[in-house]
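Input: structures, listed below.
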Structure 1
Amino acid sequence: MPKTILIVDDEQDILDLLRYNLEKEGYTVKTAPNGALAVEIAQTGALDLVLLDVMMPEMDGFEVCRRLRAMPHHASTPIMFLTARTGELDQILGLELGADDYIQKPISPRVLVARVKSVLRRSAEMVRTETIVMPELLNVGNLEINRQNYTVKVQGRETFFPKKEFELLAFLASNRGKVFSREALLNRIWGENVYVVDRTVDVHISKIREKLGNEGELIETVKGVGYRFRD
């Protein structure tokens, strides 16, 4: 089955150009000229990837990303930002919200198509790896981590975790007692082809611990090395 990609941008010429190049590669393409319509489209069915601008009327791309990640059926859908906003803080924010890639305009259609294929391959490989290595339902102390529907229960209460926070927590909890460097966690969760600063891991760990409350002590900092989940 062809992969379905949603392109969200308020510039019609960009929508037309990207649609043409992606359809030429065999993808099914949907488009939205603003964030509000993108959210409506996302609510109606499955998507394999979302290509998302940041600066748009009605709802910016960051808010669209937040809302997509709050939908159970899009908690793990690959999201790529394609934007003229080049600031490092914007890039960090986009990735921390759960985006899989952050691409700066302008970019050639060939390079963009290659990046799309790379993200889709990485997403498919992650699904295969998780199915083989990591259990769908993991119970650790007062935590219940459900990889099938991307939910976490802390002492019986469900707590929302964005995609990257969830994947980081699930990966550490599935490998209890093992120490992972920040670089190893970046490569495992964000992928080797995405530029993310080491501090991103620290920020995500801090947010995870805060949401876990007392259970946050299960994630230990190994000074000078990285992190591990207590065995």
Structure 2
Amino acid sequence: MIKFAGLEFKRLTKESLFQAGQKCIFLVTANSEIIVKANEDKNYRAILEKAECSLDGQIPYALARLLNKKISIEKISGSDLIYDVCSHAHKNHEKIFLLGAAEESNTGAVVKLHQRFHGLQVKGFSPPFESYPFSASTENQINKLISDFHPHYIFVGFGAGKQEMWIHDHLEWLEKQNVKMVVGSGGTFEFVSGKILRAPKFLQVIGLEGVFRLVMEPKLFRLKRLLKSFKIFFYAFKS
């Protein structure tokens, strides 16, 4: 366990996520945006405290290592983890369900994963955009798709905040459906589908992935999100 930016992180590894005999894992890959949000929203923070949190993003990872020099820390990126989970599921004849994101991104991600892991059992669903909590009709549709497909792993791409709230509120039900792991995946489906180009590796390493995405998709909300994420430095050194 390490403490960083006002939050506690278990020293998770990718290997530990696939250990047998454990309850459904609610995994949050916490990037700068999520860490800042958790420090500014006590209800959101309470949800993260019930989840398994790993560090995502080069900047929070580098800061955490700087402030915990004697502790080994593994960065688990949601955009990389989806391929690890699909590889594991493919080898073990398990199923993947992708929930959320725009329909184009969701459908495209399913197609790309089918192509990369031939024979992988993967389905997806992009519900109509709604604020959370969702309408009864949307909830019923999501629940029926999941219960009919019986996935072992679910990636939820509703965006930071909404996706964690949905997972938190449905975790007990998901455990009854024998789901092994459910992950808040943010914009992962956009990367997997190819709708948004991921930053080159060298930009990821130096922590400029957010800047690259802003350049590729120059929208005001992306700029606001990027600027807010810089608060990670304040919360990192405040604690």
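Read-outs: derived from the displayed coordinates by stated rules, not from any lab. Computed from a predicted model, the values in this text were never measured in an experiment. Cβ atoms are built from the backbone, for glycine too; each structure is taken alone.
Observations, loosely collected:
- Distance in nm of label points 7 Å out along Cα→Cβ at positions 40 and 184 derived as 4.8 - corresponding label from 1, 2: 1
- Test item: Rg and Dmax of the Cα atoms in Å, for residues 48-103 alone calculated as 10.3, 30, pick one of 1, 2: 1
- Given 5.0 for distance in nm of label points 7 Å out along Cα→Cβ at positions 144 and 208, calculated: source structure among 1, 2: 2
- Comparing relative contact order in percent (Cα under 8 Å, 6 or more apart) across structures 1, 2, the highest value is found for 2.
- Given 1.8 for distance in nm of label points 7 Å out along Cα→Cβ at positions 72 and 152, calculated: source structure among 1, 2: 1
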